[in-house]
1. One of 1, 2 was used to compute distance in nm of label points 7 Å out along Cα→Cβ at positions 26 and 146, and the result was 3.3. Which label is that?
2. Out of 1, 2, which one gives -11000 for helix-only ellipticity at 222 nm (-39500 (n - 2.57) for each DSSP H run of 4 or more, over all residues; to 500) as computed from the coordinates?
3. If Kirkwood radius over Cα pairs in Å, for residues 162-377 alone comes out at 18.8 when worked out from the coordinates, which of 1, 2 was used?
4. For structures 1, 2, calculate FRET efficiency 1/(1 + (r/R0)^6) of positions 106 and 234 (r between Cβ atoms, R0 = 35 Å, to 0.05) and state which one comes out highest.
5. Comparing relative contact order in percent (Cα under 8 Å, 6 or more apart) across structures 1, 2, which is largest?
6. Work out distance in nm of label points 7 Å out along Cα→Cβ at positions 42 and 114 for each of structures 1, 2, then name the structure with the largest result.
7. Determine which structure produced the value 4, 20, 27, 23, 16, 8, 2, 0 for P(r) over Cα pairs in 10 Å bins from 0, in percent, calculated from the coordinates; the candidates are 1, 2.
Structure 1
Amino acid sequence: MKYLGTEMKGFPPGIDWSLVLHRVAIEEECGIQYTKEQFVSSFAHTHYIFDFDVRDNSKILFFESFNGRKNFVEYVKTLKEIVLSDVIIESKGKRTIDIFRGLKYFFYYYPSWRRVVKKAELGSIFEKRALYYIVNIHRFYIELDNAIKAHNIDLKKYNLFVTFYDSMPKDAFFVQLMHHFGVKTATLQHGAFTARRNNQLVNSGVELRTINSDCFLCWNKFTVDEAVKEGFDAQKCYITGIIGFAKDKERIISNDPFNDTFGVVIGHPTFETENKILIESANILAKKTGKSFYLKLHPNYSESYFDTLVDKKYYKGTIKKGIPMIEYANSVEFSIVGASTVFVELVYLGHKVLRYSSGDIVDKWRDIKVGNYYSIPEKVIDAYESLNNKENGKELFDYLCTVENVRASYKNILNQLGA
């Protein structure tokens, strides 16, 4: 994407709009159709509400953007408590219509914004999408600025600003705004990020391609390798560990129940072909070993969905949905998994894992050649026979988890960056 300049009417100078709108450009590359209505957004607006949890002496500021994911909110809450940081919490308010303001956008702002966006030379559809985001970011900026002034907060006093996911245009703008104030910025990792593989958004490497913060607080060595493939500077990557385990004061290790039972981790319905192969593998392994198995279903599946595929002689039912991962890991001797992020969580818990690797584009872990893995259902037996190789487990942990005490790691690195 071409550089879009730093001057945009109604905004502070120095904002790099090519970074703010980078995700929008990638969505355009991936063929995502334009569905946002610039005309409507000019007149109708859902207001932003900002809550502040601030202290007199904190030098670290978190931004908790509205996203509807409960676990994301919990992650930020945990980190805030670890380093006693300040936080700005954004939520959505009422939707209003303002004719005068809408006309001002059309006749005062849009001509200037359109000239800047045209420099990207990405076509008229991108221009419409970009203007939709810019008008909403402008509303976000005005309401944020008013709220900050009302609470008498000086953004320049902070040494570090942390956003949860700086790929999103609004969050990317906030990062650029903090750069304008001379504040160091960092972004977090919330899932398995991989480099670009094809032109579908889910496989486009969008998370790593759109980092515009100074620092990337990532999970493991694997993520650093993937980020480097996208040209990101490895020196800006800080391996802090898997964020979901920051709530624990020390690493929790699962216990083998020795109950002749294993689990099968079923992924999102998007991966239905893989899910069926996982069940086929489980049937083969159960018949060979005499062990029984459970299905750990993705929430989007009903409990009876795979009833016609499982071997009823060995199948014991489904794991209760929503239970803590450690509770699941303690209930079975080992698990069969595919491309799910649950794979990494189980490795962190010291749980034994057999990984099906299709080698396809959707296989997040296809380039990982350590651990116990197989590529066709019949080979699950070979992987099982090397399941107790402790060296495999150590290598896998080092590459996919890297950090033992995640809580201490985030505390040390955040305080170091915010000093």
Structure 2
Amino acid sequence: MIYTKLKYIYVLLRNNLIIYNFLNYYLFSLISVFIGLFSISFLSNTLAPEEYGYIGIYNSILFFIPAIISFSGGGLQSIEIIKSDNTDYVKFRNSLLLIILFNSLLTLLIISIFYSFLSRYIFIIYVAIIMGTLLSLTSIHNVELINDMKSKKFGLLSSINQILILFFSFVFLKFLNFGWEFRLYSFILAEILILFPRFFIFSSIVRDFSFTLDALLLKRILIYGSPLILYTLLGTILHQSDRFFLLQFFTLREVGFYTVAAGLSSVIVMINSNFDKVLMPFIYKKLDTSNNIKSLNRVSFYYSIMILTIAIFYSLFLKYFSFLFLNPKYNESLEIAYILNFAQAFLGIYSNRGMIVDFYKKNLQKTAIFLVCVVFLICFNFLLVPTLGYFTSAWSLLASFILLSGMITVYSNYLLKNTIE
């Protein structure tokens, strides 16, 4: 009897793809949260704050590398999946692959030319470029899984990747007593191991690949992505300049504390990311068919309430239970993490509304919004550092993301209104 009821619930959920995918993504999100907290616990007991600081710099560089290498083709890829037939889509995908391979080699060459000027962080830069290339390739398969609503396969591959990263980190840092550099090698090894089944087993990416150049498709990708290069650079300033700001005014120790705080707030990032994966196909299809577009405002409102509530409860969890997994020497990171939790919540609101802007390919307008917020961020940092110290970066990020979410909401409402009319 119980089995029959459970089977009925399962079938009911399978018939409602939005709920089914939502539950799948969040089940794997919970797995990711546990792996992430365990990783922070392990690393906080293994690495000094200064070593954590180097990893923070690596994360900041890696933030913009995939977008530059792929010309931000992921957004256009999602639109092509919906609008194109299979033959045209495969041609588009092959063109995107060629751009990624060419740009990765070009980026390595350019960095090598300026080797002497970047010698202090050259190892981090090289690793970030290699990892950025792998993530760009992985993203092609991930976009297909998201648009095909294959949430279970997406979650399994992502979770296995995280487990492998943790495993390699544990072997290198704990058993072999290697340095922090091998934490970065762990990312590369795990990504390569998962990339092979993604391309050879779970998709037709390799099977359908050819080196045939389609000039028109390459032009479309470049036209779409070129404005987003500036957007990406501005986004890097907005999202990641905090580490370099801290390095300029303070030391690697403070960068290390901030990196741990960012790792703790990545729980909110995961929730945002998984919710986007559920909603993106739904939102794009509604916009493509102009079907009940007004409902998108309700979805955005409910999500805003949800993510801000989660940020509150997660901050309370960190306040009272972080002693279970965080080394006491990193307690200073907690105050920063509370601020970053809400910053990431407002970034999630921005991301949700930004899908509407992405669908209509308003890249220049999106870049202009980012530019305003970047100028605000820089001014906020320099004006308040004497008062707030190394907390300035966190508070300026929160204020900038509030402004960003507000501006994108106003502009997306304008787009929807014009579409409805």
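FYI, it's all coordinate maths here, none of it is from the lab. This structure is a prediction, so every number in the text was calculated from the model and none was measured. Cβ atoms are built from the backbone, for glycine too; each structure is taken alone.
1. Details: 1: 3.3; 2: 1.9.
Derived from 1, not from the others.
2. Details: 1: -11000; 2: -29500.
Attributed to the structure labelled 1.
3. Values: 1: 18.8; 2: 20.7.
Only one of 1, 2 returns 18.8 for Kirkwood radius over Cα pairs in Å, for residues 162-377 alone, namely 1.
4. Numbers: 1: 0.15; 2: 0.95.
Largest one: structure 2.
5. On the way: 1: 16; 2: 23.
When relative contact order in percent (Cα under 8 Å, 6 or more apart) is calculated for 1, 2, structure 2 comes out on top.
6. Details: 1: 0.8; 2: 3.5.
For this comparison of distance in nm of label points 7 Å out along Cα→Cβ at positions 42 and 114, the top structure is 2.
7. Details: 1: 4, 20, 27, 23, 16, 8, 2, 0; 2: 4, 20, 32, 29, 12, 2, 0, 0.
Computed on structure 1.
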